[in-house]
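Just so it is clear, none of the values below were taken in a lab; they were calculated from the coordinates. No experiment lies behind these values; they were computed from the predicted model shown. Cβ atoms are built from the backbone, for glycine too; each structure is taken alone.
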Structure P
Amino acid sequence: MRTTVGIIGAGPAGLLLARLLHRAGIDSIVLESRDRAYVEQRQRAGILEQGTADVLRAVGAGERMDREGLRHDGIELRFDGRRHRVDFPGLTGGRSVTVYAQTEVCKDLVALQAEEGGPLLFEAEALAVEGAEGDRPRVPFRHRGVEQVLECDYVVGCDGFWGVARGAFPAEPSRVFERSYPYAWLGILADVAPSHGELVYARHDRGFALLSMRSPTVSRLYLQVPEGTDAARWGDEEIWDELERRLETADGWRLERGPVTQKSVTPMRSFVHEPMRHGRLFLAGDAAHIVPPTGAKGLNLAVGDVVTLARALVHRRDTGSEELLDAYSATCLRRIWQAERFSCDMTTLLHRAPGATAFDARLQRARLERIASSHAAGTDLAEAYTGFPLQ
C-alpha cells in the first residue's frame, strides 16, 4: 500500500489529522489496531477548549457538537465550604469551553472519514516504523491476520504512550520528562442530572473532588484516592457519601444521587517526549505527551499538534519548503509545556498530597484566595483553561 501520510492510531489526533489533510487535498491512510466499536465507545476526556471547538467546526465536524454539546462559560472553585465562580468570557474577551465527550468527537470524525476521506483500517495493528531517516518510511502492519506494508512519505504516530511510533525514536537525542503523582482519581458515570450547571473543582482536607457531566442527564464525578486504588473496593453509596462531604458548601447546596453505571480509576502523571520528530516520523497526542486530567488539556493538546502538523505538510506541498516541518517539534512543545505547567499547577492546588502539612494546606488556601480576589490571577486561570493559541 502507498500513501503520502501514514497515520498510526484512530483516536482524536489521528482522525482529525486525516480530516485536515483530506480537506487540503493530501492523501492519507489511518491504521487502527482496535475495532470501530472500541474506538467509538472508549471513555476519555470531555472538555473542548474554544480553539478545539472552532477547529471541529471548520472541518465540518461541529454540527452535532453544537447541537448536543454543552457550552460552559466558567467553572466553580470550592474551598472551606465557599464557592467562587471563574467567569471565562468576562476574563478572556468571550472565550468558553464545550462539554462534549471524546467518544462523540471520534464518532463524528469516523463517520466523516468513512463517507468522504481516505482509507481508515480498523483491526490493523502497526508492527513497527522502518526507514524514518530515509525518503520512504514503511509501516509493516497486520490487518485481520494478514501482514502487509504501508509505504509513505511521512508517518505520524498518534498511537498513544505504548504505541510503536515512539519506540522507533533513537535513544539519542531523545529525552523523556515525567512525573508521577502519589494519588489517582476514582471516577463514576451516573444516570442523574448534574447537580450544578458548570464544572466544580473542590479542594477539601479529605482530598480533591470534581463534579462534571457528559450530558444534561448523565453526571461524571471524581474523587481523589490513593495511587493503586481498586475501584471495585468502593461501594456506590460510599462514593456518594464521600462526594457529598468534599463538595459540601455552607449555603445548603445539595448533591443529587443516581444509579452508578461505570466506575474506574485514573492514574495521575505528567510526561513529555522530546523531540517530536525523527526524520519523517512525527509524534502527536499521547504518543508525545500526557498531562494529569485536572486541567482538561489532553485531547486539546492533541488537536494543537495535528493542526500544526497539517499546516506544515500543506506548506511543504505548496512551497517545497521544509521550514514548518523542521519547526514542528519546537512549535508544539512551547504550547505543550504551558499546558503541562497549568495542569501541574491545578493538580497541586487542589489535591492533598500524602504527608501534607498544615503549612501546605494554608498555601493551597492562599493560592485559591488569590484566584478568587485577583482579576489578574483569575484571568491567568481562565486563559489557560479555555486554551492556549493553536500556533
Structure Q
Amino acid sequence: MTGTPSQLEAAPIVACTISRDVQTFDLLIEDMESLLGEAWGDLGFDEAVAFLEQPDAAELRFVAIAIDAEDEVDLTRLCRIIAQAKAHGVRVVLIAEDVTPASLHQLLRQGADEFVPYPLPEGELAAAVKRLEEKPVLQGAANSGKSVALSGGGDGVLIAVQGLAGGNGATTMAVNLAYELSLTRSAGKAPRVCLLDLGLQFGSVSTYLDLDRREAVLEVLSDVESMDGESFGQALETVEGSFQVLTAPPDILPLDMISPDDVKKLLDMAREHYDFVVVDMPSTLVQWTETVLTESQVYFAVVQLDMRSAQNTLRLKRALQAEDLPFEKLRFVLNRAPKFTDLQGRSRVKRMAESLGIALDLRLPDGGHSVAQACDHGSPLAKAAAKNPLRKEIAKLAQDLHAIGATDAEAA
C-alpha cells in the first residue's frame, strides 16, 4: 500500500519505502505487499526526514530506501535520511539499481544495514528483513559476535593465493595452508595466523571452514579508513582456537567497493597482529590486485594441466608485463599434478612450462573425492583426511614457509 503522510499517520505502519517514485520499483511494491499486506507506506525523500522525527517512526520495523542512477545526485540527502533512521533506531534496507560502487560504498558507510540489488531476486527482501530481525540494532561498528583480542608487534609474512581458472583449487590450498601454518611450531610456540577471504562476491572460505558470514565484515569493509585493531578483531572468527579468519561478507559486493588504499590498510593491520597472513584472492583481476602482488612476500598462482590455465597464464603474463609489474614474483602451483609414474603426464607438464616460460616447481597431487568431501563438510584436510596426499604436500609447504619465516626473523 502506498499513501500520503496523513494516511501514514492514521494507519498502523510497521515499515516504509522511501524513494523518488515508488512506482519505478514495481517489484518492491509487490514484495512489500506480500510481506506486510497493508501495514506499510511510502514516503518521498523530502517527507522522509520529517516523518522519521515523529513518534510514530519509533514503531517502524525497517525502512526500505529504493534508489537508481538518477538519485546519485542526491547522495547528501540520502545519507541524511539514513543517519536520521539510525539515530532513531530504525533499520535500513538499501535497494539499488544501476548505482555506481562509489555511491553504494558511501551509503553503506553511512549505516545501511542490508543491501539488496534491484530487480529484487525472489524472496530476497523477506530474507533481508528476517536477517535484520534476528540481530540487535547495530550502533557504529558494534556486532553481535565475539571480538578477537589482538596483540600487536607482528611483522607478518604475506602469502597470497590466486587461481587462474575456476575450480583450480586455490581456495582449498589457501584454507589448508593457513591451517597447516597454525600447526607448525618454533621453540614450542605456534605462529599467529590470519586468513583473509577477499573474494567479496563468491568467496567460499567460510563454507570450507564451516563459519558464519558476519555483518561485522561488511561494516569493516565499508569504512576501512576508520578501522582500528578493535573493529578489525570484531570482524574475525576463530577456527578451533588455532587461527583467525576474515570471511567474505554475507552479501555479494562489487569488487571495487574497496580501493587499493583500503586493501593496503587491511593488509597492514593483519600483518601488525599476525606472523603469517594468507590471502585468498578472487580469480578476477581488480584495481587492488597490484597492491596485494606488490605487498606479498609469496604470491601463489594455482593452475592445472589444461588449456584454460595455459591460456589464462599467458594472458596474465602479458597484462603484468605491459604494466611493468613483477610477473616473476608469481610462484606457479600445479594442482592435481600427474603422478610420478605418469611419464606422459610429466612430459606434458614440462612442455607447458617451457611454452609459457614459467617454472612449475610446486606440484600438488590430486587428493581425490575426499578433498571435495572435506570442503563440503567445512573441515580442513588435517582433520578430515590426515593421510591424504594433498594434505601431506600442503603440510610440507607450510613447514618450509615457517622455516623461511623463522630464518628471516632471526636475521632481522
Comparison of P, Q - label where volume of the Cα convex hull per residue in Å³ is highest: Q
Of the structures P, Q, the one that 0.40 was derived from, the read-out being FRET efficiency 1/(1 + (r/R0)^6) of positions 113 and 265 (r between Cβ atoms, R0 = 30 Å, to 0.05): P
Answer label among P, Q for the case where relative contact order in percent (Cα under 8 Å, 6 or more apart), calculated from the coordinates, equals 20: P
Structure from which 0.00 was derived, FRET efficiency 1/(1 + (r/R0)^6) of positions 281 and 369 (r between Cβ atoms, R0 = 25 Å, to 0.05), options P, Q: P
